[in-house]
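Dropping the structures in below, format is structure tokens.
Each reported figure results from applying straightforward, stated rules to the coordinates on display, with no laboratory input. Here the structure is a predicted model, which is why all the values come from computation and not from measurement. Cβ atoms are built from the backbone, for glycine too; each structure is taken alone.
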Structure I
Amino acid sequence: MSNRLVPVVLIALLLVLHGQLWFGRGSVRNVSKLQYQLEAQKVKNAQAALANDRLSAEIRDLKEGLEIVEEKARSELGMVKNNEIFVQIAR
């Protein structure tokens, strides 16, 4: 009786482990999906890092000099100096 029990237990254990491999939390499909999500998140992080670097440079420029303030006032607000004429060209 015990001679038959060992192979049955081993086969049952093999079936459970094989089921976990294909359908469980650490399954092949789930791991590949998580790897894809990780790569997508790395791309988003890289884009956010670039945006942060640009903003940091802009903040540093704003703190250090007035040229960027004048440039922003001209481009975003349409401000002009005394004795200047503003000409806007529409595209």
Structure II
Amino acid sequence: MTKSELISEIAERSGLAKSDVEKCMKEFEGVVHEVVAKGEEKLTMPGFLSFEQTMRSARTGRNPQTGETIQVPASKAVKVTAGSKLKASAKGA
């Protein structure tokens, strides 16, 4: 399902205008971006998803083409975790 299909589906189910649903989705994305960028807290939607910033430590890697050992610097990443209800839906429960 694409983002536009999701917006259409939510608009149809909720009775809201597509433009209102799209605005809401954009604001939701903005909030998630801000929370993850700050890295101070975790955004949690119980049973559905959680978003948080994580740190990857520096490590030694290997170039797959040459086999040469390289140093991979520490970096920040985002972690998205599925909640229990979403996991149950995926299992068909």
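Things worth noting here:
- Structure with the greatest value (metric distance in nm of label points 7 Å out along Cα→Cβ at positions 39 and 71, set I, II): I
- Taking Rg/Rh (Cα atoms, Kirkwood Rh) as the criterion, the largest value within structures I, II is that of I.
- helix-only ellipticity at 222 nm (-39500 (n - 2.57) for each DSSP H run of 4 or more, over all residues; to 500) from the coordinates reads -14000; which among I, II: II
- Entry that produces 3.7 once distance in nm of label points 7 Å out along Cα→Cβ at positions 31 and 55 is calculated, selected from I, II: I
- For 5.8 (distance in nm of label points 7 Å out along Cα→Cβ at positions 7 and 47, calculated) the corresponding structure among I, II: I
- Computed 4.2 for distance in nm of label points 7 Å out along Cα→Cβ at positions 15 and 79 - originating structure among I, II: II
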